[in-house]
Structure I
Amino acid sequence: MKTSRLLCLLLITLACEEQKEPTFNVPADDIIQFGKIKELGEEAAKLWPGYDFYRTRPAYIILTDGNGNSARGYVLNPPSPPAGSIKLSEEASHGLDLYSNNDLLASAQAYLGSTLAFLPSTMKVDGVTYFLIKDTKSKGALPFYYDFMDQFDNWLPILTVHEMFHVYQFDQWTFPSDTEQDFNNYPINEDIIALELALFDLMKTVPDVQTPEERKVYLSKFVVLLEELFRVDPTTNNLIQRMVPLELFLEGTARYMEHYACLSTIFPTVDQDVTHGWDEYLATISSDQLIKHIFSIRVWYHVGSGVLRLLEQSDVNFVNGIENGETPYSIAATHVGLTAEEKTDILADIQSTPEWAAQVERAKMLAAL
């Protein structure tokens, strides 16, 4: 009888062991990255209610070794874990729905190729579309930008919050009417560069703004300078007026999310440069390599983010408006409510300053590159 009982207990023990989930020893560096994604995601959800993709959107994350080679793959938020997935512990995942899965590495890397760090909706597994993102070590043509973003090893979590926000935009928002993106035909001349430099310089000092009166001054200058930019547009289809509000809508909001989620969590010194390295680059630029890129799109990242920060601090609730097709420009213009006479006076004041004279001279130099 005792022998039979011992045999039964042994069989039960073996059966239980066979049913145990497989385990995976998660590298300590990976655990740190997951904690940062969780922390940034939680803060981003506070900044923009409804944006919860860090815990709902299926994603495949590739973490690389020191040489930038694909080393480890993780599935985030799968509706059903793909074959080969191993559930991470609560401690390793920081409570995220995460699985180790190296079986998908080869196909994911094939989609990304040697240069891309992310793709929003290319890879499908079992009929489910996965957001792809890779912790690339390649700095590409923008080493100064990579170096700024990767301080404290923050590149992957920051990129995840920003690029997943774009997916959220396209999935959930109504886009503004009569807008388009046409980078190749975006006009660049001295007048345009001078006005964009004025906007660039204005919004890079947003962290210094302290009072409600200062916020209104900044927002008023933004509206006036932008409308003057619309006025000097030489294109026959008003491309600047149709494109810039869209860039503020798309990239300004995404930069706002990454920057201010970082400020109160994993990157408390990020306000030291709200341009994320572009100010220093622009101050030392000596060729035309990125001139078109800077003035057609890159300016509008921190300019749009700065406008939203000023609106937020002015207790303007802009989330619903933007999700329904308003832009940072249209909301700011409504908020300040300037008359035509006030706009004329503000522009005259701006263009009578030493700062404006310096911006005009810089514009001449940049346009000549």
Structure II
Amino acid sequence: MLTQPFDLPLGLRLWPVEPSAGSALPGEGFSFSLLENTTDSYRFTIVAGANRVADIFRASQRLLPEEAFLILEFYDQECETENLAENDAQPAPTVFYSPYLPTGELLDLLIPYLPRLIHDGFVGFGLANNREGFELFYSEEKVLSCFTGNHIRLMDLLSRLGLDFVPEIAFPTDVGHDHLSLLCHPRKSLPEPFASMSDNELDYVHFCGELTEQLEMYPVEDGLSFFLSKREQDLIEQRLLQHEDFAEFAEDDFGSLLLDWSDFVSECESSFQGDLWEYRQGLRLRDMLQYVIEGMSEEFGHKLLEILTDADSRFKQTLIDRRKRLDPAAAVPLHGELFWYHGVVRNQGVELRRDLIRHGWFQP
């Protein structure tokens, strides 16, 4: 039988196996390495017993700035139904982000939910601040991952919590396993605080739904999963400060601007309900993203373009009358073909179509 040297969460059940010669048994510890395409950011992978996870999140407050946002990943019924209808694919969890909130306030709000978030086998959650290049996430595989530029402080924090560096760490999910929701367990076998909870309170759809409503969280497209280091964010800030029209966005989280472009594209795909000025503002946002890309090294610029690939491709598919060009509202020193100005979106709301008619767009 496979022995377990630490307490697994209730949502993960390992299959019994015979340990083979030289095979490593799962155990607590962490490993880390440089993040791909960076020289100053690290990815930590941490295996910790369920009883330590809450302590790790509380201790992470020392590494986070004053504000952070919550990441929540679960199988949302509404989003899952839409994805299956569109793609006819296997269900995948939906990722939700909250707005930025004071870090201490966010952790306090999570206290009554933490046991359920930690132990349910179909839920992942985490805290992040993109501007500072920090993310801590506990996946549905019940492994912690952390992205940070301050690996020394994180190593010290983990050491203080009793976790050691293990270069070739073995994960619980390296062997066969099942994921279980808290509702899968016989009520009599559940420890507190779960034993005294109702079925509704134990249902991840319900308690995750409560969190998304309480924090006004919003779903994020799969293709917009990315990480920018603090150094990369600083380079972006310096670039935006060089243009008088973009300087006001220099201190913003650039990840939020990337998400704003994706949201604009999504609105255009359904039906853009704003007027021509508002439509131009969306195109102006893409100008700003391009301005940043062209001011970066080739390698970093390519990384940003990769992040934009999905939204850009979707926007191109919405455009019609691409033989015509919608002139930019203000000149920005950019190179190459600005595809977002060639044509207009197919699904025009009443106000946009009215303004296009007034501006002569439909003239032969």
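Coordinate-derived values only; no laboratory data. Keep in mind that what you see is a predicted model, and the values were worked out from it rather than measured. Cβ atoms are built from the backbone, for glycine too; each structure is taken alone.
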Value 102, 41, 36 of Cα extents along the principal axes in Å was derived from the coordinates of, among I, II, structure I
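Given that helix-only ellipticity at 222 nm (-39500 (n - 2.57) for each DSSP H run of 4 or more, over all residues; to 500), derived from a single structure, equals -16000, which label among I, II identifies that structure? Don't jump to the answer; show the numbers that get you there.
Working: I: -16000; II: -11500.
Only structure I yields this read-out.
A value of 0.85 was derived for FRET efficiency 1/(1 + (r/R0)^6) of positions 59 and 235 (r between Cβ atoms, R0 = 41 Å, to 0.05); which structure in I, II was it taken from?
The read-out comes from structure II.
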Given that mean count of other Cβ atoms within 10 Å over residues 155-162, derived from a single structure, equals 23.6, which label among I, II identifies that structure?
-> I
Give the label, chosen from I, II, of the structure having the highest value of volume of the Cα convex hull per residue in Å³, for residues 163-202 alone.
-> I
